[in-house]
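Got some structures for you, see below.
Quick note: the coordinates plus some simple rules give every number you see, no bench work behind them. Computed from a predicted model, the values in this text were never measured in an experiment. Cβ atoms are built from the backbone, for glycine too; each structure is taken alone.
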Structure P
Amino acid sequence: MVSPGFQIVDTFSSISFPNLMWDYLHRGFRSSYSWWYPLDYRDTSLLAGNPAALVDHVNLLVCAGNMTARTRGILLDAVSDPDLAPKERVALAVWTAMTCPEGAVQR
């Protein structure tokens, strides 16, 4: 695929952005290196017991409903692991959606 928006992407940003998002999803946003603002997962955690509903919700919020069937299947497989805690399942779903092509590209 060719996209003018990806001309600013380099090897550093393609690795650092997903790592930064993972850190934000687990620790929250940081300000002044001393204040942390944790994310509130209460509403989305209600869907953690139903992986399909969680993926559909994240698709709507992060990908504006444009997630392909292939990406949805990959995400559904990832969050269906029964060993994941609810918060981890939600964080993984959001992170994967943010880093997939449908979530990383604005339209």
Structure Q
Amino acid sequence: MTQLDELVAVRILPADRGAPAGKLADIELHFTSGALEGLKLLGFTVWEGRGEQRPSVSLPAKQYVVNGERRTFTLLRPIGETQTPDALRAALLTAFASQHRSG
């Protein structure tokens, strides 16, 4: 497990043999302090990059169907209009790369 900051640690779970093509790992965020201490947030996945692209991280989401159309509701969203989850994605990819190199 890798400590992301003073409140959150990252646990990387490598994909097993039955995983979909391109799936490299699942990621859990473990809260180590504060009101969420002892809880974990699931649903982050590291996927292989296509071509020369680096791997990517998908965020927790819920799929549902409306009038036969599949839609996705992202569960982790920015509070303000200018914030994006890019910093979190970068931190998770760094943790994945660090474990991948050492493991």
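Some observations on this one:
- Origin of the derived value 18 (relative contact order in percent (Cα under 8 Å, 6 or more apart); candidates P, Q): Q
- Source structure of the calculated read-out (helix-only ellipticity at 222 nm (-39500 (n - 2.57) for each DSSP H run of 4 or more, over all residues; to 500), -5500) within P, Q: Q.
- Computing mean count of other Cβ atoms within 10 Å over residues 48-55 across structures P, Q gives 16.8 for structure P.
- Structure (P, Q) behind the derived value 13.6 of mean count of other Cβ atoms within 10 Å over residues 40-47: P
- If you line up P, Q by mean projected area of the Cα convex hull in nm², the top spot, with the largest value, goes to Q.
- Label whose coordinates, when P(r) over Cα pairs in 5 Å bins from 0, in percent, for residues 16-55 alone is calculated, return 7, 20, 19, 16, 15, 10, 9, 4, 0 (choices P, Q): Q
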